[in-house]
Structure P
Amino acid sequence: MQTRAVILAGGEGSRLGVLTAKRAKPAVPFAGKYRIIDFALSNCVNSGLFDVLVLTQYRPHSLNDHIALGRPWDLDRSFTGGVRLLQPYQGRQDSDWYAGNADAVTQNINFIRRNHPRNILVLSGDHIYQMEYDMLISYHEEQNADATVCVIRVPMDEASRYGIMDVDDHNVIVGFVEKPVDPPGDLANMGVYVFKLDMLEELLREDSSRTESRHDFGYNIIPRMLEMGMKVCAYPFGGYWIDVGTLDAYWEAHMDLLGSPPSLDLNDRSWIIHTRSEERPPVRIAAGAIVEDSMITDGSIICEGARVVRCVLSPGVYIGPNAQVFESVILTDSYIEKDALIERAVIDKGVVVGQGAHVGEMSDIGDLGITCLGKNATVPPEFVVKCGAVIGSDFRADEIVALYPDNVIPAGERVGYRRSR
């Protein structure tokens, strides 16, 4: 056994707001039928890696249900390889929740080192991309690197969100700074690493004893390797990659799927994104309905006179008669009633938008541009929810009416949104 993959899937994803109020970020639905973690899992099996550990933490239930035994990814293996889900446990003094992504690996090192793989591939479970990990691992071994970090060029105005690297002419990393206020460049860390196992164990053991450490690969482990003179190489990636860490990024990633051609081709039969799918009936589109540049998933119903433009609809979405939906992402079993108007919104599962209601606006007011409705929320009939407003999960129509008797939720307002573990 040469390489074991470790997917870090415990992220709370607080910047995604109500979408992660009841689920971990890697479990957030994406592109109609998938979950975000499906991309890392599918990259593994498409690259011939069938030995995968998934480290969960925050609200793991939907993620556990989704992955289960790993059958959709051909990871339901009894003896060698397969997928295993590991959650934090009271395994040492003062320990339950992970203190950082490196600490997550440290706490599970006994499982990770089993059968003595030569390399450990560490992945984030909350990024959207397609990558041949076997080519990355071959590059790592050809370079005889102690660690290899996947890198991508990002816009300079976004570089402060990432770890930024400086490399020499041989792609050896000579400088690294995590999320700098004033970025010295645009070569960003993708959160995809390959380590020699023996080297990684030594580093994690040392880091775990440092009380001042964040126990983070970007803040601590990679900089420490450079301090010690270890060989850390950069692996340039030229494909599509996005960290859907904010609501705007989540919405933009869906709009990217609707381009001509799309930034990420989900129809590529040579690189299938596997998932666990529900059995749903075929899509039904009634006479007189108009659907343009959209992705419509099984079980959806689009009624007569409805119009759907540049949208992604998850399974079982209902678009009522004469309703209009523009540039929006609508998740499973949401119900858009007659004559409703939806513009640039992200609507979670089981939401009801009442007859004649108006949610969102075709606005470009920065962070206020995307309106979001939490899981199982209900928007009363004839209500207006302005751009950038957020309605929390399970918020009822009568609660909204009591708070806003003039039938308008102002732009940027947060209604009934409370995060809890």
Structure Q
Amino acid sequence: MFIQTDKNIIDQKERHDEMLEDNGFGRTMPELAQYNMMAVFLRWAYNKDLISEAAYIGEPRLRAALDGAGDIRKLLAESPYFHGCITYDHIKDELKPFVTALYKFGGWNTDYLGWANAYARQYFGNEKMNENYFYYTAYLFVPYDDNFYNYFADKFDLEWNNPAPKLLGKSVGKEILDDIVNTIWSKTEIETIRINVTNGDTTLTSSKAGGYPYWPKDKEFISFGEKVCPILVAQINLRDLKHEKFPDHGLLQFYVSPYDDLGMDEKHYKVVYHETIDETVTEEDVKKRGILAGSDVYEEYCMFPVGGCYPMTFNRTTESINYRTGEVSDIVEDILTNKYNVVLGEKNCWDYLSDADEEFISSKLPKGDSHLLGYAAFTQSDPRSYDEELERYDTVLFQLDSEFGHGINISIGDCGILNFFINHEDLENKNFEDVLFNWDCY
């Protein structure tokens, strides 16, 4: 039996079966429909003489099937060589970058699947496509015929004739890449306060991620409602910060709920500013009041990001816009279009640049990290970009990134990031009552 690792697989029957299982709502797939897209691609590659010799040797019936002597889909299903999938071993080397860019079904976010959904919408119409989430699986129910093949062959031909470096697996060159990176920095560089999370001892009033919070003896602890216990994510002793945009004394604390959404949807989050610190308050005093730390809830609510307690120090520096923001794409596209006369058409810059180029650019830009002020980072999207009411939260008050190693274990969901935002005027006035909390992960 021919078995491939996931890394080598381009497309396979199981991925289409899963699509129907997850989104089919009782629909029954036409026979061999799981192989439609694989068959179209192999037929197109065959017509371009891009099938590998190894594929012909491994499955002697392949050439005849592609010449029309049989249903290539049935061969894919029955062949012990193909075993229901197509892989990089089945194509020539010059086609591999093209496939990686346009076809490989890693996260179901590919050009090829997008074309398939567009073709299905043309065939079925909008009303049918929107019926009971049919659009997720409609591509499996379109007739497999010459019209189906010709639609995709034209798409593949158009891309194959496109000289974009990504499709050819080539770099635009270090000179252009350096120019892109330098332009991004010069256009976007601003001040930020980098947070260094370390492994070491803390006190009740230390700047720290996690741990027990300082809380005055004569002040009622904050509440998010019955049975919802606020948990400290981080605490900043402002004497450590020494920045004119923040108070020069006191403690700034960031609380969230320990439950699955960390209180984001229910607005169970809060920033607290203690202008004065009672140095006689001990950790034992805090515990006696029933105030919990992340370590107390970590076993029960493993989604809570900080189960330990880690000192934080601060470094005043500058940074450019980080790689996790959409504005980077706008700047890169502007440079390519206006300085280097690249015609992107409907593509974005990452469709044009090779994977190596994108990796080079990302390596030269901030990734987000933990900081105050500066640029916010997201693994998904900025909530302020699609809600006008949230645009007023224009300043990063505090951002905590996932971090592992050296005795540190901070995990916001699946390697995500969390942010607290504030309006710049509220920060100037030392008013921390109105903030926006967001977190997301991969």
Structure R
Amino acid sequence: MYSFAIYLYMLAVGIAALFNKRARKLAIGHQYAFVRLKRLVEKDARYIWFHAASLGEFEQGRPLMERLRREHPEYKILLTFFSPSGYEVRKDWEGADIVCYLPLDTPTNVRIFFHYVKPEMLFLIKYEFWHNYLQACRRRGIPVYSVSSIFRPGQIFFRWYGRLGGYRRVLNCITYFFVQNQQSKDLLATLGHTDNVTIVGDTRFDRVLDIRRAAKPLPLVERFAKDYIVFVAGSSWPPDEALLIPWFKSSRVQKFKGSTPQPSTLNSQLSTLNSLRLIIAPHQIGEDHLRAIEQALQGCRVLRYSKATEDNVAEADVLIIDCFGLLSSIYRYGQLAMVGGGFGVGIHNIPEAAVYGIPVLIGPNNQNFREARHLLDVGACFEVHDTADFNRIADNLLSDADAYRRAADAAHSYIADNSGATDTIYAHVFS
């Protein structure tokens, strides 16, 4: 039944590939995976296999892969993706020896896969439990570790029909579960998994700390931000910008001067601050979107990062980041942030901003994002629904030093308190 469903999915992807670019990339990538494996796998090498559904899961697995690379160079790393959004971004990542799609989970594909590569262990990051691959690992004696996994009551494993098609049995193929929370541990216990489960939290926190430590200096952004209160809008969408831009245009005065503590020195005051400046790093950087932002900011001195120089960046009011790859380093220059997506697609990476100890504003679509809910609970993050919410919260944080300091401290503490999952996993597996 399960394999039949996979074959139907393959057929659906093949048909969709005729009309949809993303489906076409998926279909071609899965077909080409065996070509890559045949060409790149070294016969006598020792491989450890990591599988990530997409880019977010990759970032969760990255701290473990990087540590493995540093401390056990005798192993080679095979990294597989299911989604084009992960593979296309990280297909050339130097931290892995081989990066490819995971061929769909049919019995034939599984046999071919293990013909080419014989991994010594498998790490599944957060989600995805492929029945045929996992059964094959079990038969071959390959340990399988589920890392940063989250289980919820609504998942098929815990439904009454979960026993049909072997969905529950597939969990028996997991050697050890490193889960994020107590609920996941309790749910696994209902299926008899009690001795092979540990709550470790989310390796993503280790990743954002690594990103902070490795943050590259951005001289142009530093010059833009110097002596100013800086609001950073990260991965923003038009609904986010519709709240942010009017507030910014009405707040470009010195009413916040001397009131807001720097995240890096929470006990000091920014007594030398001038007025407010804005950095917008939109999620989509198409020309139409960039022009719409510029149009909305009429009356302000707006500069795109690609056009910035040491001279003109110091005169701008707004810096638009019209390229990718800089946002995680840009948050360090802000005193306040908004992380986009909360009015539609869902919140983007909040810990990436919170790791710098700055308060974060988000939209209401955050119920399924664990970090967002926790940051809201501890007072490091603030949910906004409309213009009135945004104006009230942003104004309060930038005019009340005590309120700001509490939120900034909460952000810093939350990241620090939830780090360390990578160390726990590594010690269990490799010690």
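What follows draws every value from the coordinates through simple rules; no lab data is involved. Remember, predicted model here, so these are calculated numbers, not experimental data. Cβ atoms are built from the backbone, for glycine too; each structure is taken alone.
Work out percent of Cα pairs over 28 Å apart for each of structures P, Q, R, then name the structure with the largest result.
Values: P: 51; Q: 62; R: 54.
Result for percent of Cα pairs over 28 Å apart over P, Q, R: largest is Q.
With helix-only ellipticity at 222 nm (-39500 (n - 2.57) for each DSSP H run of 4 or more, over all residues; to 500) coming out at -5000, pick the structure among P, Q, R it was computed from.
Details: P: -5000; Q: -8500; R: -13000.
Answer for the origin of the read-out: P.
If distance in nm of label points 7 Å out along Cα→Cβ at positions 244 and 300 comes out at 4.7 when worked out from the coordinates, which of P, Q, R was used? If you can, show how the numbers build up before the last one.
Working: P: 1.4; Q: 4.7; R: 0.9.
Checking each candidate, the match is Q.
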